[in-house]
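Below you'll find a set of structures to go through.
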Structure P
Amino acid sequence: MTAIPHHRRSAAEQQRLHDAMVQLWEQRITFNQVLGLKIVSLQPGDVRMRIDMRPELVGHYAYGRLHGGVISASLDALGGCALMVELGEKHADESADQVMHRFARMGTIDLRVDFLRQGIGQYFIGHAEVTRLGGRIGSTQMRLSNQDGTLIATAAASFVVA
């Protein structure tokens, strides 16, 4: 997707970036903690997260389905995470600290969610793809499925990245 610089950060520095991104996404963004979002993969082209169903996430008491706000917020966070990975690749010549500093300027400017089925499941897997990464704006597409692979929702978002 992005042109990779000639000088890449070392494997140790790449691991530092990966660890810092996981810590940011799972621990420092406290709303993600509330949602229970966990990173499954942070590889370019393969950004995935998981949400385990819990009583606190139920949106309809009679059916025990995932709240639409949880679905929307999770897909929004996942799109931002995918852009973080792509920014890390785009700036592969920068240190982990330099790349992490870039994330302070990111923010969602548009989000559209299509709720396709009831959010019923023991856990849910979200997947995101970056469709465009420009100098100021990045665009993503996301999807959320339950443990059986049933597609629950899709989303598209745009983010300020600079």
Structure Q
Amino acid sequence: MTATSVNGAGRRIAIVVARFNQAVTSLLLSGCRRALLESGVAEADIQVVDAPGAWELPLACQRLARSGRFDAVIALGAVIRGETAHFDFISAECARGLQQVALASDVPVAFGVLTPESGEQAIERADPERKDKGREAALAALEMIDLAREKAG
């Protein structure tokens, strides 16, 4: 899917970006924002909200989804495997929580949370010049908005 295959004109998007692992999440945000703008989303229709980390993403996304101001919410974060079970708990609960937000609110919540084995893998996946997972999350959000509108119409 390319940015030209979805039309973001008139779409209002919230992006919640975790500050934890900011070297990674700032790259995700860059790719995400670029894809939205290339797809026709106006800069004024993009709101970026910071969250402390991946654990806090579901609550922040829930508040934005419930506000009624956004057509989709995009969650961006990075949980990098470490030496303890912390990775397993945070990554699983973040994913579960974000899914619950989407299902309960009927607002698309795009999952842009990386769960790599290492910092190097995280950077590679987040970098807009390489795997550009922020872009993928943005395009998924726009596609889900269109899907919801097709089914409603």
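No lab work stands behind these numbers, since they all come straight from the coordinates. Here the structure is a predicted model, which means the values were calculated and not measured. Cβ atoms are built from the backbone, for glycine too; each structure is taken alone.
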Structure responsible for 1.2, with distance in nm of label points 7 Å out along Cα→Cβ at positions 8 and 48 calculated and labels P, Q on offer
Q
Ranked by distance in nm of label points 7 Å out along Cα→Cβ at positions 32 and 80, which of P, Q sits at the highest value?
Q
If helix-only ellipticity at 222 nm (-39500 (n - 2.57) for each DSSP H run of 4 or more, over all residues; to 500) is calculated from each of P, Q, which structure is the one that comes out at -9500?
P
Supply the structure label, taken from P, Q, corresponding to distance in nm of label points 7 Å out along Cα→Cβ at positions 24 and 56 with the calculated value 1.8.
Q
Matching 0.96 (Rg/Rh (Cα atoms, Kirkwood Rh), computed) against labels P, Q points to structure Q
Comparison of P, Q by relative contact order in percent (Cα under 8 Å, 6 or more apart) - largest value held by
Q
